[in-house]
Each structure stands twice: as structure tokens, then as C-alpha cells.
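> The next part holds the structures, each set out as C-alpha cells.
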Structure 1
């Protein structure tokens with residue numbers, strides 16, 4: 001699948017599970033490609049990056 005935000009795009013394997021609610025996407029944050037999708041902001045008090053939420057569009061990739 002292709003995952004696209006206003007800030008970037010990446011590809012990923014989609015796995016549907018009952019743990020992640022419909023309408024939500026989970027991607028591990030320790031991959032640089034995932035962090036390119038997120039908003040580059042941080043909490044002014046803790047300095048923690050805001051990597052945990054952003055709007056994305058998910059689409060199926062076409063076979064070559």
C-alpha cells in the first residue's frame with residue numbers, strides 16, 4: 001500500500017487486525033520513512049516530537 005501525508009509518501013505492507021480500529025493506521029515510529037510523514041513539531045515543555053498523530057491517505061498500489 002502507499003501511505004501519503006502532506007509532508008511525504010512511503011510504501012508499506014498492510015495487515016488488518018482487530019487491535020487497530022477501522023479508520024486508523026499504525027506504523028512503527030522508529031523507521032525514518034514513517035517520520036517523514038509526520039508534522040515536525042514538538043512539545044514546548046518536554047521537547048518530545050509530535051510523531052504520534054497525523055492525517056494520511058492509504059491507497060492500494062498497482063502491480064507492474
Structure 2
């Protein structure tokens with residue numbers, strides 16, 4: 001998922017991995033694929049956890065409303 005295969009194309013191809021063209025939709029992160037991965041993960045698997053990159057919009061809005 002994502003652009004990792006494109007970024008590390010040279011390394012992957014040395015290992016025999018076929019990496020599609022950078023414009024391929026196969027490199028796009030798609031919500032259904034993420035859901036399937038989560039669905040198939042063993043229950044309680046510590047590797048499947050949310051990784052929030054920013055504060056939720058609701059927190060930011062609430063903070064702004066309080067100002």
C-alpha cells in the first residue's frame with residue numbers, strides 16, 4: 001500500500017519483485033483493502049493499531065469554539 005514499492009523499486013526488483021509503473025492504481029491506498037487487512041488480522045494483534053497523524057477535526061473545532 002502506498003508509494004513504498006515505488007520508493008524502494010530498485011531494492012525490490014533486485015529481490016525479484018515486479019513493481020508496477022508508478023502511475024498504476026495498485027499503489028493507491030484504498031479503504032476496502034485496509035478493512036480487509038484488519039478483518040483478517042488475528043484478534044488482539046498488536047501490529048494492527050491506528051496511527052493518527054494529526055488531531056481529530058472534532059478536537060480542533062472544539063478548541064476553536066472555546067476561544
Structure 3
């Protein structure tokens with residue numbers, strides 16, 4: 001899996017978990033497990049859970065603006 005693919009998979013997993021459980025109810029460990037990566041890989045791409053959330057929202061905004 002390439003760098004971009006891995007990052008997108010993490011973002012997709014975060015979108016699913018956060019939309020299901022909310023920001024407070026979701027954990028980095030749960031997102032990592034859903035994405036099929038180790039927790040430490042998430043911190044390679046994102047500072048923290050909130051940074052990941054902002055990237056996930058930004059990703060959705062880009063998709064929406066293309067429609």
C-alpha cells in the first residue's frame with residue numbers, strides 16, 4: 001500500500017468511526033484497527049485525533065465541491 005493510499009484509508013476509517021461514535025467516543029486505536037494499521041502509523045500522518053478529524057472533514061469538503 002502506498003503512502004497516499006494508506007493515508008486515505010486512515011481518513012476513510014476515521015470518517016466511518018467518528019460518524020458512528022462521535023469524536024469523544026472514538027479512539028486512535030479503534031481507527032487504526034479499522035484501517036488495518038498500527039496506532040503509530042496514524043501519528044506518522046497526523047498530530048492527534050483532532051488533526052485527523054480536520055483532515056477527514058477537509059477530504060469530505062473537497063469531494064462535495066467536485067459534485
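> Kindly point out which one of 1, 2, 3 the value -27000 was derived from, the read-out being helix-only ellipticity at 222 nm (-39500 (n - 2.57) for each DSSP H run of 4 or more, over all residues; to 500).
Only structure 3 yields this read-out.
> In addition: Suppose you compute log10 I(q)/I(0) by the Debye sum over Cα atoms at q = 0.11, 0.12, 0.18, 0.29 Å⁻¹ for every structure in 1, 2, 3: which one lands on -0.49, -0.56, -0.90, -1.13? Working shown, then result.
Numbers: 1: -0.29, -0.34, -0.71, -1.37; 2: -0.49, -0.56, -0.90, -1.13; 3: -0.22, -0.26, -0.59, -1.40.
Corresponding structure: 2.
> Also: Given 34 as the derived value for relative contact order in percent (Cα under 8 Å, 6 or more apart), which of the supplied structures 1, 2, 3 does it correspond to? Don't jump to the answer; show the numbers that get you there.
Values: 1: 41; 2: 26; 3: 34.
Value 34 for relative contact order in percent (Cα under 8 Å, 6 or more apart) corresponds to 3 out of 1, 2, 3.
> Compare FRET efficiency 1/(1 + (r/R0)^6) of positions 15 and 55 (r between Cβ atoms, R0 = 25 Å, to 0.05) across structures 1, 2, 3 and report the one with the greatest value. List each step's numbers first, then the result.
Numbers: 1: 0.75; 2: 0.05; 3: 1.00.
Sorting by FRET efficiency 1/(1 + (r/R0)^6) of positions 15 and 55 (r between Cβ atoms, R0 = 25 Å, to 0.05) in descending order puts 3 first.
Each reported figure results from applying straightforward, stated rules to the coordinates on display, with no laboratory input. Fair warning: this is a prediction, and the values are worked out from it, not measured in the lab. Cβ atoms are built from the backbone, for glycine too; each structure is taken alone.
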